[in-house]
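Each in structure tokens, the structures are laid out below.
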Structure P
Amino acid sequence: MRHWRPFLLFTVLAFGYAFLYLPIMSLIVYSFNESRLVTVWAGFSTKWYGELVHNDQILSAAGLSLQIAVINATGAVILGTLAGLVLARFGRFRGRTAFTTLITAPLVMPEVIIGLSLLLMFVAMENVIGWPGTRGMTTIVIAHLTFSTAYVTVVIQSRLSQMDVSIEEAALDLGAKPAKVFFVITVPVIAPALVAGWLLAFTLSLDDLVVASFVSGPGASTLPMVVYSSVRLGVSPQINALATIIVGIVTVAILVAGYLMHRQEKQRLKMQ
């Protein structure tokens, strides 16, 4: 049985990777298909990429989604860092349980409930104070911040809990201001967690469909909403081309982030 163990492990690993990545590879291959039918190969062609470039609806939705994702990721990192700092450094305080519950609730709450509750809140606010006048980019960003901040907080809090507090205490004993200690010492140490949180929030925002569908209005369709409406009428080769471009961008971003984090980790080990 011991002799079969490596073979079984390799087989299970191969099936797992095939289950995850074969559909993506198939999508990439058929994005270069000449035929309009996505399941019938009719020769190599890049014409769907050309048509995608001239598809104003998809380009506009992609631009809106990227703007929302960048703003959301940056805001989530700021709020998540503050929340994680409170949970990791301030110990027990009155209201900590309620604060922790409010922070972590979006992690387990269904997206339908989040979207519906935010929609009702925006409608009520519009009736009371007249804002927001229309639902669009602003309301989507607020909605995405609601659940993205929760994920970033968990990442930041975990990293802060593992950090050696004596480094910060030594800087304070030497006369450094708390703000300077945070930006000069704490932020560089938790930088990998900040990058990971930013990428996670960016991905969550770019991928969201359910919540955005509730809080968006006319003329504010995100890329997932446009793709979903297109797929309901039949998968277009342009969607394959779009997905291939997104996979390529995400792959490059992951490789760059991994390289930077690996280099920083090597520098940290050399300093020890």
Structure Q
Amino acid sequence: MAIIDQTARIDAGASIGKDVSIGPFCVIGPHVVIGDGCQLLAQVNVAGHTTIGPRTVVHPFASLGGPPQDLRYRDEPTKLEVGADCIIREYVSMNRGTTQGRGLTTVGDRGFFMANAHVGHDAVVGNDVIFANSVGVAGHTRIGDSVFIGGLSAVHQHTRIGDGAMIAGVTGVRSDVIPFGFAVGSLAVLGGLNVVGMKRRGFSRETMHQVRSAYKRLFDDGGTRAARLDAIEADYRTIEPVMKIVAFAREERDRALCAPVPHR
């Protein structure tokens, strides 16, 4: 049974799941779907064609499914989909997609979005991510699983961040960050690998050594990048995290790869 505060405003067209709690002064639009067991604590706005997965908790003043911050948007029925078991803190905003993009913004399961974080239109955000306070992720970005982005960091539009990567606080990301990479700096450079994250994911010491070796060869060895990737694949084709890095680096995208500071 849903518990709905008498001050909440819920359009008759909205779909509200079982055991949902909707607190004071929440506003729910006509095309919204709220999954079973969700909690909207107070003064939450959910608009557009937005779906929120089961058991997600949304804190006061969050705004989900608002129109994209794109001057070309003309009120098309684009979408936002938020996964299950997320924690969305105060003043978080997540915008729906655009017809120039995917028409859909997606956020995976078990994400933790701290106060004032923003997910832009047409973004794809994976599972088990953590966005610290005031993280801004622009439109058309792709954020992998288990990514951590430190407070006050910003990710440029059309940028990719691979699975298991870590972005330091107050970092501007304008190039693609490989899986398990650690990016740092006002304009991000690679400072190495996210060793702590790899340990938490249960990587063995041997696997971590192989990932380090592949990382060094990708950025330090001579020859073309394509040749280096071919050589890395030949030597580490059975090592899943290394092959993730290879596949990521081979994908044709708008952004260059974020790289370490060159040796002098």
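Relative contact order in percent (Cα under 8 Å, 6 or more apart) was computed and gave 31; which structure, P, Q, did it come from?
P
Say we calculate distance in nm of label points 7 Å out along Cα→Cβ at positions 15 and 71 for every structure; which of P, Q gives the highest result?
P
When mean count of other Cβ atoms within 10 Å over residues 151-158 is computed for each of P, Q, which one produces 22.1?
P
Once FRET efficiency 1/(1 + (r/R0)^6) of positions 39 and 215 (r between Cβ atoms, R0 = 41 Å, to 0.05) is calculated for every structure in P, Q, which label goes with the largest value?
Once FRET efficiency 1/(1 + (r/R0)^6) of positions 39 and 215 (r between Cβ atoms, R0 = 41 Å, to 0.05) is tallied for P, Q, the winner is P.
Please state which of the structures P, Q yields 0.7 when distance in nm of label points 7 Å out along Cα→Cβ at positions 47 and 63 is computed from it.
Derived from Q, not from the others.
Tell me which structure, out of P, Q, gives 2.3 once distance in nm of label points 7 Å out along Cα→Cβ at positions 175 and 239 is calculated.
Q
Could you figure out which one of P, Q the value -25500 for helix-only ellipticity at 222 nm (-39500 (n - 2.57) for each DSSP H run of 4 or more, over all residues; to 500) was computed from?
The structure behind it is P.
With semi-axes √(5λ) of the Cα gyration tensor in Å, for residues 111-190 alone derived from the coordinates and found to be 40, 16, 9, which of P, Q does the value describe?
Matching structure: P.
Identify the structure, out of P, Q, from whose coordinates Kirkwood radius over Cα pairs in Å was calculated to give 19.3.
Q
Out of P, Q, which structure matches 2.10 when Cα Rg over 2.2 N^0.38 Å, for residues 31-94 alone is calculated?
P
Here, each number is a calculation from the coordinates, and none is a lab measurement. These numbers come from a predicted model, not from an experiment. Cβ atoms are built from the backbone, for glycine too; each structure is taken alone.
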